[in-house]
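Asker: As structure tokens, here come the structures.
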Structure I
């Protein structure tokens, strides 16, 4: 936390103005339990919305809001970033094609190549080995070094979240984690060596484990973190089991020798219900609370 502030200062980019980001931000900050937690600096419009669909104007405004929040942290004006949902389609319409989403933009903005997407909920913590790429590209994007990196990022993040000795499970990429090579060799060839390397360094990690069973075991308390190989492998169980209480967190971000905290609701823009009063602010509330907890935890270390 920046010197001289008694409370964390959280920069919030409200997300796409045509989606539910502005209204869930307003609702979250209006909650009596949230208002006293921190000082809040908002980037983006919270009272005005464009048509409830992806637009170039909405994409540009949401991008500018994210960049404003990032610069606030870089300048020491804010201690953490909370981001509302953006539309990748709207970013593309605005000509912003360099980054597939928040995670990649944040990694570049904070010069943090070793970063990852972690989802935190009441029942599951899941970190992704690959993020926003087509499914057909996943096998070629996975490497032993990359899986090892995500294991270690997840290990450190769990410790920061208060898990003293995390138990980590690594999901396989193929059905039944390859079934001894019958369904592909990536599990033994790429994931196995990464697990062995981390285990040799003292990490309590197991895998590769069948993806259709590992999340059930983790939800039952057998593991503190699952390393998923691709986006939907990890996100489907998170959204099914933790739903509106799940938070998206970027781990591994650093600037000026300190950890950068970034959290976000674990859902999208929901253009179809924007402005109807149906949006639930629970995930935004959880994202703000987690950001505050992480900043306070870093201050205490």
Structure II
């Protein structure tokens, strides 16, 4: 798949994705990932090796530091941290951090209703909020209140067949062995700067990074947690594989080619059927020529970073 029509339809108007191309879809159960290649924009600090949760000031208040020696950091939208002996938090918005800068987020949301404490130097790993929580989290940007997402998390746990508690780790930590299977079943491609995600044939999200290194560091957080959790819940019942009818190797190759063509046509149909419509942009922050904006439309929402007329970063999800 190399046509950009699907990208232009999903993000019309000022959100230019010129130069970005769709690759060959990959599927793991209910989760379909379509790789996106495109222009690289070097000079940005990657999220895992560059960013660090330096301090939990208090419930709902966290500090992030850009420890990279050079390169502005684009804080990934809805990034969250799990760490030992600390209350787990997630952010409701993106932001810019200059090299060496520490920024305090007073509108973070605690995603662990009880237990924990303050950061004590333990091992930490990051995730991106599950797609079912992202629309609500974006609405709550700028709103102070550490427990503002607990009710939504509790309802999500119930839908997942778990206890009604405001504990996101019931999904992220306790189901982590299941969710991380998506990381091994879907393959990150060389030069990949983004992906389209579909769950059970429906558009779920579009992620674009400044360069392949940035996207590679986001890969696990996106494929396992942001989209993998919903895909795990939508996982179809297992069925016995249907063997190919082929008398020799040539017939087998022909059957495989027909199967791939049918799958490409199916995914193209899913993208063509994705809801579309006008979107509005609200500028939130600036850093030199970079602009951070919130995108809102009837079919999707999220945030993007543009450098003049080029899209450098995008994290958009279905509403």
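Asker: Using relative contact order in percent (Cα under 8 Å, 6 or more apart), single out the structure from I, II with the greatest value. Don't skip to the answer; put the middle values down first.
Answerer: On the way: I: 25; II: 19.
Comparing I, II, the top value of relative contact order in percent (Cα under 8 Å, 6 or more apart) belongs to I.
Asker: With distance in nm of label points 7 Å out along Cα→Cβ at positions 22 and 214 as the yardstick, tell me which of I, II scores highest.
Answerer: Numbers: I: 4.1; II: 2.3.
The structure with the largest value is I.
Asker: Of structures I, II, which gives -11500 when helix-only ellipticity at 222 nm (-39500 (n - 2.57) for each DSSP H run of 4 or more, over all residues; to 500) is computed from the coordinates? Mind showing how you got there, number by number?
Answerer: Working: I: -11500; II: -6500.
Checking each candidate, the match is I.
The numbers here are math on the coordinates, done by the rules we state, and not lab data. The structure displayed is predicted, hence computed values, not measured ones. Cβ atoms are built from the backbone, for glycine too; each structure is taken alone.
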